[in-house]
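Structures incoming, each one as structure tokens.
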Structure I
Amino acid sequence: MSKTLIIVAHPNIAGSVVNKRWLAELRKHPDRFTVHELYAAYPDGKIDVAAEQARVDAHENLVLQFPVYWFNCPPLLKQWLDDVLTYGWAYGSKGKALAGKKTAVAVSLGAPAQDYAKDGAVGYTIAEALRPFELAMKYCNAAYQPMFAFHTIDSNAGYDAAALRVIEQSAADYLAYLNRLA
């Protein structure tokens, strides 16, 4: 089984319920997953590009895990993409680092799934809203995989016992999804 690098970008993982639960599940399997938390690694926002490229090179699969903020990723992940996916390494005539590598996005959303539909509050699917991630990975010749998306209640509303059971199930579903990637 191949090893997967999970790049986690959550600006407040301590206050998270969903992403924190996913991380706890992933950490039970260090032989299969390397969890790399960007906000913990780079609190100053200064990314070590060479170290990040080496980390990606050392893994067969790459997953970007984050909560969706305004139909996008948290800012440090955007910076990571801009800084790390360089010409000559990730793309261009000599950029082959991601060529054929299975890549995916795993996201949590504080809105119900019905909001992300043509006739929903957002008016677009989550795949449509996050299409730039697919485009970037395909531009780098990566083998982009369908995303894992977990829709939940508004985190500002709090979590009751039923919601916590759903989140617990999401951790199992996420692990099953990642196992299919390998």
Structure II
Amino acid sequence: MPDPNPAVMDFLLTRRSRPARTLTLPVPGREQLLRILTAAVRVPDHGKLEPWRFVVLDKPALDRLARLAAVRGPATGRDAEQTAKGVAQFTDSNLTIAVVKRPCSTEKIPEIEQVLSTGAVCVTLLNAAAAEGYGANWLTGWVASDEVICREGLCLQPGEWVAGLVHLGTETSVPPDRPRPDLEKIVTWAPA
């Protein structure tokens, strides 16, 4: 017989991201962050490849990345608004976790399963942060795929790429919830 956990189900049914720009201090300390990251890696990982890793970006690292984004925006043909949005992703944050997809060469586990596992790490990171009482938001944007920002700013190795920049912090406001999917439109029951 199943042993339901209503508290977990209630959490999942009400969980939501918080806008990154509304997150402020305090942020999780090292011990609490390690607890959150430990929870984040408890995802399906076929073949135990660990096709992901984390880059923890504290305020000094975020400030450095903001300066790099301010240079890279115009250098890559982005207008002032696009550049400012990329810069703000770093200046507006006090703690960001870059979730990085690592290359894992294997014939046994398809690449798509490794990518999906990396996405699962991002979602579980959001949930773990919320479970610890923090707001979190998963973003990417042009800064997450810029070659120079990834290589020089995040120290990514060849073949690695950013699956998400997960911003964590204390919530300052709770915007209204967004409409959720209508299950009648997206669920199909397969015939017997």
Structure III
Amino acid sequence: MTIAVVLASTRPGRRGEAVANWVLEHAGQRDDAAFELLDLAAVDLPQLDEPMPPAMGRYTLPHTLDWAATVAKHDGFVFVTPEYNHSYPGVLKNALDRVHAEWHNKAAAFVSYGFDGGVRAVEALRPVVGALQMADVSAQVALSMHHDFTGFTQFTPAPHQAAALTTTLDQVVTWSTALATLRRPAA
């Protein structure tokens, strides 16, 4: 199993990089899947610019073809997202909307952060990943700017967050494994 940890913030001075590194550090202690970072700041996708709808799967632009190959090679995803205005960043929406079938039958997990733990960002994401035929796991990590960041800037997760992350990673690996048979082409 290969699980991508998707860093959804591209903002200068973003807090998500420390959060994604924390996820990767914990994930690196596991032997049931390989985890790798997908930083949307490094991917740098332009706004949707394909001439055909993504659901048709007729991608023509090099950046879309590259993104489709990147998404396709992963079995599941852990989305690390801030909450902006009761939702998630537009860069994540653009990344999700750019391709379609490449997301199908894969698991999605969420690690969110914000003043209220980023829970509204996750609630906005769940129907989107569902529309992309992804299975979103129920466990999630909600990091509070009040309790998990010193001075609202330095990431210092409360001790209980490690257990929440373990449960979230357990679920995303289990569901990614269970969905593998649906991703394999028929013999």
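Bear in mind that the values in this text are calculations on the coordinates, not laboratory data. Because the structure is a prediction, the values reported are computed rather than measured. Cβ atoms are built from the backbone, for glycine too; each structure is taken alone.
If you work out distance in nm of label points 7 Å out along Cα→Cβ at positions 55 and 167 for I, II, III, which one comes out largest?
Values: I: 2.4; II: 1.8; III: 3.5.
Biggest value here belongs to III.
For which of the structures I, II, III does the calculation of distance in nm of label points 7 Å out along Cα→Cβ at positions 39 and 111 return 3.3? The partial results should precede the final answer.
Numbers: I: 2.0; II: 3.3; III: 1.5.
Of the options listed, only II reproduces it.
Distance in nm of label points 7 Å out along Cα→Cβ at positions 47 and 63 was computed and gave 4.2; which structure, I, II, III, did it come from?
That value comes from structure II.
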